[in-house]
Each structure stands twice: as structure tokens, then as C-alpha cells.
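Trainee: Take a look at the structures below.
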Structure I
Amino acid sequence: MSGAVALVTGASRGIGRAVAIELAKRGAHVVITARTEGGLAETDDAIRAAGGRATLLPLDLADGEALDKIGPSLFQRFGRLDILVGNAGALGRLTPVPHIFDRDWSEVVAVNLSAGLRLIRTTAPLLLAAPAGRAVFVTSRIVRRPAAYWGAYGATKAALEHLVQCWAEETRTTRLRVNLFDPGVVATRLRAEAMPGEDPATLTQPEAVAPALAALCGADEQRHGEVIGVAA
């Protein structure tokens, strides 16, 4: 991945942080985004300690106008984008479907779905122009295993999967490869919010799934429009 430019959302912690470090180790210059500058700085420190390079881009994925500017900004700064990892997500309030509040619904839709559309729209020209453009969006097995109280999160992840797979069909004859990655149950902050009584030490750690996600970003990856998971 030497010389490649990668954009990773939700990179201040968890899977986003781990995959950003992994991509940097493989030679990519990583543009990392998240809402918290402190978290991004910590990821940047880890990337530099591993011998990699990063550019920090603090932003809120619910800010549509800021997302729309990412593609032009990357072109102006680097003249290219080779890899997109859409990782950031919002859990929302776990509640029965009839009790989902408008505010919670709007937040989850904005981060889990609308941000995905805007990321695709703003980066597509650069990814299509890349020698081996790669886009990977993180999804969840809750899409295939609906569970009580997970309606908002599951519905938005299901919609994201459909959106991404439609884009994959539209780009099937190009050099771009687009896939979804299901990491399984991982010790992330989102998981801790959903299952506060769970011991995170008993779960798969983000660093364990990062290599598999990073591999989907490689120039030799030819799968397209698939949901690729890890063992349960």
C-alpha cells in the first residue's frame, strides 16, 4: 500500500483506530476522522510509533456539509484517494420499536446511513480514478439476526448494506472494489454501551479483526459487493 491514501472514519478508538494503524503499517498515508481531537491525536501517536503517517480530520458524521467537502479537500491536498473505510457508527437508544424517539432515530440514521451516502458521493470520483480503489463499510450481523430493541441500529445497518451493494453493482465493470465487513462481536465502546455488564476482556479485541479488514483494502482483493465476516 506504499503511496496509497486511505480515509478511515471513526478512527479515534475501537476498530477504526486499529485498522488505521494497520493500514499505516502497510504503507498507506491514513486520513483519520472522528469527533474527538484527543482520540485522533492518540491514534496519530500510535501510527507514528509504528512508523506510519497520518493526517487528522476532526468532524462529526452528522454534519452533512462537512462530509460533502471531504472529496474536494482530499483532491486538493493529495490529488488522490485509494481506500475508504466507513467504520463509524451510532448505537442510539436500545428500545422497543414503538418507543423509538424522533431524536434518537434521526441521530442513528444520520451517522449509520446518511453519512454512508455522503461518503460514497464525495469520494467516488477519486476512488474510481485510483489504480485500485477500495471501499469497505463496517456492518453488523444484527442485520441477519434481528434482535429485540435493536430496531434503529439494525434497520440503518441493513439500509447501509443495501446502499453499498447497489453501488457495487453500479461499479462492477470498473477497477473499484466495494465490500462490507462484519467483524462479529468485538470489544468496542458501542458494544460496551449496548452490553454494560459484559466483560470486554472476554471479547475479540479490535486489533484482532483489523488485519482482515485491511486486507480487503489491498490491490489484490477482487471480491466485490460481498458481506465478508469473521468467525463467530
Structure II
Amino acid sequence: MPAQPPVPPSACLPEPIPAPRGVCFDLDGLLVNTEELYQDVGTELLRRRGKPFEPELLDRMMGRPQRVSLRIMIEWHALDDSVETLAQETGEIFRSLLETRLKPMPGAVALIDSLTASAVPFGVATSSGPDFAHDVLGRVGLLERMGFVLTCDDVTEGKPHPEIYLAASGRLGVPPQRMLVLEDSHNGCRAAVAAGAVAVAVPGGHSHRHDFPGAAFIAASLADPRIYAALGLAAAESS
């Protein structure tokens, strides 16, 4: 009898988890497609300096605060630029992409609609800065719908440290063990697991390369029926 192909992680059933009473979303690459835009920005930033943007470098940078990720880039390629110089240039390149390419990730709006209809509290915890996070969420019509938006300015330690998700638990008014965290990156998932939250990995694009130890399960997208089942919500209808 021929060997059966391995079952992909997204098809595996999760272990039983406590019914979450609140939800916290990551932002970049999870709610909006900014992670893929960041890859384009990083590629252009390094192209101008005659350097490649290797997948391994992207792995190191994903899910971290901008100053930390840019410092990693500088050290990786022994660049002469300062973090401040690269941050300013990054912003200029990034703004040119937002107008035409920014969009919510698949399933994001439908899941937020379901959470709202069921009165499940939710918010955002991101490694990005407040101006950027508010701008991006506002552009896709999600800012006013969030119960809170925690950014790198609200914590001392960035992901993968659990501080931001412990703060999110406080904002939601639920213990970490009853908070469902949706994350697309290895570092973000590590932060959620370290906080004691129920972490669900939702990789996209480059982060399909990542491992997610401690995650309750790995979802195919924010439309994955298992996310709805974990939250006791009716699954969204397929469009």
C-alpha cells in the first residue's frame, strides 16, 4: 500500500483549550498585509546598499520592534548607517506602498465582525509604533473597532518578551490563560506563549518557514473554522 502524504499542520486538530474570553491580534502580517510590504521595503533598502535581504535575516527581524530589527539588519550586513537613518528611509519607502497595496488579511474583517456581534472583547498588540499602527488600522477601517491598540511605546521589552501580551490581558480584563492571541511570527508566538495565553499561529508568506512551539494549533488563515470553534462562534460564511 503506498505511503500516505503527511498531514499539513493546519489540518491537525488542536488540543482542548479553555474557552477564551478575549482576543488579541498582532498587526503586521496578521490583520493587514504590511509584513509583505516590509519585505519589499527591506529589499529596496538593502538593494540601495548593494546587499541582499536574505530569508535568514528576515527571520531574525520579524515580529520585533523596528529599532531592534533595524539594528539586526545593520549588524548582519555591517552597515555604516544609523538606526535613525534607516528608520527615516524605511518610512519614506513604506509610505509610497501604503496608498496602493495596503489591505486586510484574508478573514480579518469577517472575524472582527463575528467578535463584535458576540460581544467578545478584542484589541491589538503590535511591535510597531503608535503613529504607524493607528494610520494603518485607520486606512483599512479597523481602528475605531479596536478596544485598544498597544504598541512598542507601551512596553519596555519588545516581543518575544511577554510584556505586551500581559498588558493586553489587563486591557481585556481576563487572565492570560483565557485570552486567545493570534500571531503570524515565531517571535510573536513566543511572546504569547510566555505570557500564558492561548496562542494560535496564523503564518503567511515568509512565516510559513517558522516553527511555533507552544501554539494551540496552526491556522490556515483568520478564516480557519478552528479559530471560530475555539471562541464558540459560528464560522463565517465563505464568500
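Trainee: Match the computed value 26.2 of mean count of other Cβ atoms within 10 Å over residues 22-29 to one of the structures I, II, and report its label.
Mentor: Traced to structure II.
Trainee: Right, next: Distance in nm of label points 7 Å out along Cα→Cβ at positions 78 and 134 was computed and gave 1.3; which structure, I, II, did it come from?
Mentor: Clearly, the read-out refers to I.
Trainee: Right, something else. Thinking only about relative contact order in percent (Cα under 8 Å, 6 or more apart), which of I, II has the largest value?
Mentor: Result for relative contact order in percent (Cα under 8 Å, 6 or more apart) over I, II: largest is II.
Trainee: A further question on this structure: With volume of the Cα convex hull per residue in Å³ derived from the coordinates and found to be 145, which of I, II does the value describe?
Mentor: II
Values in this text are rule-based calculations from the coordinates and carry no lab data. Predicted model only: the values in this text are computed from it and were never measured. Cβ atoms are built from the backbone, for glycine too; each structure is taken alone.
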